[in-house]
Structure P
Amino acid sequence: MIGYQGHIEGLLTTGELFAAPGGVAHWFPIADQAEYVERAAADPQGFWSHAAAGIAWAKHPAQTFAGTIDDQHWFADGELNVTVSCLDRHAKSHPQAIAYDAIAEDGTEQTVTYAELLARTNRLANALSADGVTAGDRVCIYMPLTLEGIVAMLACARIGAIHSVVYAGLGATALSDRIDDAGAQVLIVADVTYRRGKVVDLKSIVDEAVQRTPRVRRVIVWRRTASQPSDSREVNFEAYCDNQPPERDATIVPAEHPLFILYTSGTTGKPKGVVMTHGGYLVGASTMLKRTTGIGAGETTWCTSDIGWIVGHTVIVYGALANRYRNIIREGSPDYPSPGTVYEIIESHKVTTLYTAPTLARMLMKFGADLVGKKDLSSLRAVFCAGEPLNPEAWHFLYETVGKRAVPVCNQWWQTELAAPSIGNYPSSAIRPDRSGRSLGPLVFSVRDQLGVPEPPNKGGLLVLETPAPYMFADVWNDRARYAQYFNTIPGTYTAGDVAVIDDQGYITVLGRSDDVLSVAGHRLATADVESALVSHHACAEAGVIGVPDEIKGEAIVAFVTLRTGFASSAELAAELGAHVRREIGPIAMPSRVEIVAKLPKTRSGKIMRRLLRAQATGADIGDISTLDD
């Protein structure tokens, strides 16, 4: 499973340390991250037992945890339904509290309260039940980031059905593969989405996928245009819910009952279906989101992810709703209709917390500082970034230019398989921009070599988790052997598939996927170090770095970069960028070639597809590119 061999040399270090901005103590309750995490790790079961008291149980569990890290059972004797914590209790205590402000690219908005969201969820849940969908059935959702997409997720959960959200825009093969693997007989889809002012056809993708999956018996279509049904299995979303009552009790299920399957793409072969449960996932996701961000009930938060990804499941839907946040959702591109759209939304909606990805941070940096000064961003209290390593230069832009040194910018690391923030910085912590952070809760991480031996400080290797966690995936759907691989690489631990370094002060730096390690003249380097050095140049907006075979060095470094606004491509600039890397982190990391390109290939979640760059440069098989953005 892990393609890594040998030690990793972490070369990039800035030596910078920034104290938390003044005023954080007024709203973030944890003063000392290291002390808090140490206490939590000393009694993890006590920590999670206390956390479980914060959600609504039909039968409160007597047991917190049983088993081992590769066979975890959380709250196994408890019973619940996640929607009671996310909807019912808030609709009863705060019926007029706003759950979502939904913004379209054209500026139109919808606002829905918790009481209204519960009613809409119940109508669809009743319709699904009347259509024969029962607890344990799988429903595939192919919807854009809209209220209807969120209602579809909640309605499935409401009746104990298992939803599988597929990012709206993945191709027909990717969609049909996921439908088949999940065994879904019912689809909830949209006919179109909107991006950069254009109508993006989704229905033709659905039609092709359904033709490949005869098991599908019902296709529920949310029609936003005058599109027509393709066959007798289709029903209109609104008509499907018409005449259904807005009330129903949630179907109570055991804590270990699956809540959703979320597919992640492998390098090759079929995607893996990560399984999360009602009990463990909700306790872990809601607790870690609340305790690591300090967002309070009723506060306005904006997560720029999508419901097609794990960040969207946790930060936009289940974790956010369980904590009664007021959530901004926006369909479309964050730089349309103008490069300042992100700042306009923060200003107009008085956003308190922005949860985003390094890709968006680098996009804002590319557009420059002038846009920031035109908007009032004083409502912004904290910024959190997750998805891939946050370059120090992008951190500086968010901290100094966007936040005016008054807003903590906190890196966070987590995965689909580990479905809540796990490594990072609390807003109250001193931050090193060149480090990912520390453990965010009662989780113990270490760095190991390929034999499982712990590496000394400042020596890189495989990142492993030594302790169970309720928000860790419970299985890989229909593939227990694939699930076991994560725990067999280094027995007794979970191997994350990333490489990392832990320094002598306990700061962790996640350097990227183990597949993205370079081997140059006997030195093993992480692509993240070289990319961060490139992005620190005033002309570079983003960088993707790969290794290509070299007879002398073993691998030669090739860098692909995009430029910030106001800079033009030239051979001289390419040479200057290479020399800049040499100055920043040493001659061993200097690219043999720097190519200036118009754009980098990325997944639809914003991660650079280095594998595709490598395949194009070497003529190798490109593998699975179903998640490639257009």
Structure Q
Amino acid sequence: MKKIFADIAVLSAVIFLFSCAKPGNNPSGDTPGKEEVKPEPVSLTLSFVLPEGGEKTAWVAGDQIVVHGEYAKDKVTVTLAASDISSDGKTASLTVDGLVPYIREDVGSTLYAGYPADAVDLLPHCFFYTKFNTSNRYLLAACNDSQNKFQFFEVCSRLSFSVDGDFDSYAITGRKDAVTGYEAIQVKITDKEQNLNQYREGALVTVSGKLDSGTKAIYVPAGTVLPAGFDLKFFKDGEAKKVFTEKEEVSFKESGLDLGNITSKIKDFVMDLNVSDAVSLSDEGTANCYIVTAPGTYKIAAVKGFTEESVGTIETTAVLWETMGNTAQVEKGSLIDATLYEGGYMYFRIPEPFVGGNALIAAMDEEEHILWSWHIWMPKTPVTDVEETNFATLQIMDRNVGALVAVPSSGAAPAESFGLLYQWGRKDPFPGIGDPSTSAPATIAEGQEITYVNDQISIAGGAQNPNVFYYLDDKDWQNEGNDPVAALWGEAKKTVYDPCPAGYALPQRNNSCPFWAGSDISGAAYFTLDAENYRFTVGNLTFPLSGYIDDADGTHKGAGTDVQIWSGRWDSGTQNGYGLTGVVGDQFRRRGQIRSRGGSVRCVKL
């Protein structure tokens, strides 16, 4: 199970660096200017005492403890022998060579210890700090007293349980992204102060490990609070089989929490995504649209478009619709058969065989209100880029967004080359035309729904209802006026509502390019119309006559005869977006068109 990391690791690492730097210019308490004399290594008899009532009840031969002073390079690893251990096992005493005590006037302790040795990961300067390389281990830390006795403290609390079943690993995830552990923690224990959470590095929403037997303890930093509880999943061969869910607040006090036998309380985990194998799609940039070309499990950051802003508190996920770009029947789950939210990421799985199509997935809150949605574009052939200076100074996609194939050079353009349709300013697409001869919309899977509503809505409301097409004759789809429109889409620049994949954006209305200069392009030398085969060309670019969704009645129209291609520009003071409106037998004009119309999008490469 792959660990999911929160984004504070870099800050924590910086804090670690300074926390282990030498405190002030006078750490030993000497007068300024006096040369510090480093103690020589010595041999001392040390006693290691287990905490009363702790989980570890006895030392055993082979236990290893790290003892250090000021410098990590002077650490000594002590290996206990049976002869060192008391009859009750709680104390181990032995003489240790090579110790370099760290002497200060503000504390009486001079040596510091951590157990187990393989979890101790000291930085070059550690003083009275002990750093561990995980929080999901049974960890002990201590300092010496005047008799060189080390009274250990348990660093972490624990969640104990037992479960029956054939499982080989587990993963605990804090609900609503609560942190359950850390990549590393550092403690400060002296005879003056006992701080078990001095510093923490690399916050983990999910902590995982092996399940060697039916009884297990998971360790979390002392004082951890999970306000909305946690999910505890059980895996076999990488697939989640069962899950135990606690939805109430859980607070880990020093004594820990024992769930007892939870076998009767675990449920089938139906979305058995193997997140450890997930391919990250948003590492190179976040977006509202992601291209996927093969079966597998994928993840995207759960943020709003081209931003780092969280979409909010996610409780559930869903596939809103799936289409193969034609009028063939679509089996539900044939394009995306599972979704899951975990640790700041949306996960989804594309099953075999890969059929190609488009889908819209959504993240929802506990009341199943949609917080945000993402378009997953699954083309059948690779999306490439074309240079065509009549249209743009940047390279242009070889097809409309959502098209499964590029328009072929010969024969009639198939519906799969038409792509999806967008209302100007909205990030979410709608299925395009699935039958060029009738303008029938592309079908979606049974049980999934897209509705067409004769009304307007707010901009936020549009994002919360991505499967609702709002139309109003000769009106905008949104009811907030023109002031916020400029922030919806941008010309060759990314915005939170941009519908293009990462690295692409909507085209400019660039008057230095002939396509955008003037009005009617029907007679231009670079323009060729092939209405019989549902296409036209602009130099090296080929566009399908993909029709549109009518702003007057919300119906699909114009396949093979009409086209609407949006740019990122809007008409100030009007309810129009700007683009190409084409009608066979009339004109292909660069003009404003009402923003509630559904048109095609062709992205340019940034």
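Given a value of -7500 for helix-only ellipticity at 222 nm (-39500 (n - 2.57) for each DSSP H run of 4 or more, over all residues; to 500), point me to the structure among P, Q it was derived from.
On the way: P: -7500; Q: -1000.
The value was obtained from structure P.
Figure out for me which of the structures P, Q the number 37, 28, 26 belongs to, where semi-axes √(5λ) of the Cα gyration tensor in Å was derived from the coordinates. Walk me through the intermediate numbers first.
Working: P: 37, 28, 26; Q: 63, 27, 19.
Going label by label, the one that fits is P.
Who wins on relative contact order in percent (Cα under 8 Å, 6 or more apart) among P, Q, i.e. which is largest?
Values: P: 16; Q: 10.
Evaluating relative contact order in percent (Cα under 8 Å, 6 or more apart) on every structure, the highest lands on P.
Determine which structure produced the value 3.2 for distance in nm of label points 7 Å out along Cα→Cβ at positions 166 and 350, calculated from the coordinates; the candidates are P, Q.
It traces back to Q.
Rule-based calculations on the coordinates, nothing more; no lab input. Since we're looking at a predicted model, the values are computed, not measured. Cβ atoms are built from the backbone, for glycine too; each structure is taken alone.
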